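Q: Below you'll find the structures, each written out as structure tokens.
What follows is calculated from the coordinates using simple rules that are stated; it is not laboratory data. Since the structure is predicted, the reported quantities are computational estimates derived from the model, not experimental observations. Cβ atoms are built from the backbone, for glycine too; each structure is taken alone.
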Structure I
Amino acid sequence: MKKTLVSLALAGFALSTTSAMAAEQPSFNFVSADFVEYDLDGTDFDGFSINANYALGNNLFMEADLQRLSRYDINNLIGTVGFGYAHFVHETTAITGSVGTGYDRVTGLGLLNDSGHFSYANVGVRSRLHQMVELGADVQRNFAGSGLNETSYGVEARFFVQPQFSIDVGYRYVDSDLDGYRVGVAYHF
């Protein structure tokens, strides 16, 4: 009897998984809010980020990000806006490329006040593995006028709890002194 119930449960799960695996494209229309924490040479900075993507057509999209990090009296505000292109290599997988501009401001401790503009280029891949799971990876290069150029590497996962809502997790590695993660929610439209 137990074997029969286990077999029926496994068969039901397999059938529901198979029917739920309808092909879907990665999401390029969303707004997300995340808790963010970065480790800079052993010092934790935490805060929030608000991200948005908006599809401008079949392959073009716009992206924007606002991130605020703080530690004691030090505050860091970073904002970016850019445009991208998604080349679908499969109906569920797209190779993406984007370029944009950003603003970075650091204040605090009474004496510290620095800001500047930068531009960026990003190449990545997004894949909707399942109706409820989307994975992504990217490489981003920031170009600052002061010659402080940096390359970062990121991975992310979206777990859809409803067709319009997902739980997002991500990790970004900048160099041996700076890396961070984010956890949040997104609304997809």
Structure II
Amino acid sequence: MALKWGICSTGKICNDFCSCLKSMSSQDHQIVAVVSRSMDSAKKFASKFAIPKTCDSYEKFANDPEIGYDVDECIILTFSKGQKACLMCSSKCCHERNTAIVNGTKGSIEVASPFYCPEEVTLPSGIFRNELPHGFCPFIWINASGLRYEADEVRRCIKNGLLECPDFTHKESEIVHTIIDEAAKQIGRNIPHTPINVEM
């Protein structure tokens, strides 16, 4: 099933993105609409990429029942001993907390926002904070200073003759990607790459 794309804007990156989409199989990707504040710009862009629908209002574009967009997604993982993990994302909650919470029989652990590169974790015993140091120049992404820990770990492994990090092995990395692939497949996403088959 093809993923149908609605393109928001007619700028340079949209041009390059659509050029990529049009070079891929139409069984996987179809561009069905484009919106711009200028109808003339939208029509020129649509003509270039053979896009059937144009719009000059972002509100109309978002409310068009034939276009649509993902508002919420929820992924539930079930583990071998019955534990469950629930991953949720929503386009309606862009200002909400981006945290991770682990609930157990002895209490909860909350990893502060953004959970993928936090500076703080709350345990039943208290709040623990690790303030990240400054970089050589300003960072583009939030808390990117944490990349220093990856660099230090790679150096440590190489110095000790290790071919992988024992705290997060190649096998574990492959399992994570296998889960991502399966989740993407089940919610209708197609991530083009060479598949990895891993026994879990």
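Q: Ranked by mean count of other Cβ atoms within 10 Å over residues 101-108, which of I, II sits at the highest value? Intermediate results must be reported in sequence, preceding the final value.
A: Values: I: 15.5; II: 9.2.
Across I, II, mean count of other Cβ atoms within 10 Å over residues 101-108 peaks for I.
Q: 144 is what came out when volume of the Cα convex hull per residue in Å³ was calculated for one structure; which of I, II is it? Mind dumping the intermediate values first?
A: Working: I: 144; II: 209.
Working through the options, I get structure I.
Q: Here is a follow-up. Thinking only about mean count of other Cβ atoms within 10 Å over residues 77-84, which of I, II has the largest value?
A: On the way: I: 17.2; II: 8.0.
When mean count of other Cβ atoms within 10 Å over residues 77-84 is computed for each of I, II, structure I gives the biggest number.
Q: Work out which structure the value 19 belongs to, where relative contact order in percent (Cα under 8 Å, 6 or more apart) was derived from one of I, II.
A: Numbers: I: 19; II: 10.
Structure I accounts for this read-out.
Q: Where does the value -3500 come from, among I, II, when helix-only ellipticity at 222 nm (-39500 (n - 2.57) for each DSSP H run of 4 or more, over all residues; to 500) is the thing being computed?
A: On the way: I: -3500; II: -9000.
This value belongs to structure I.
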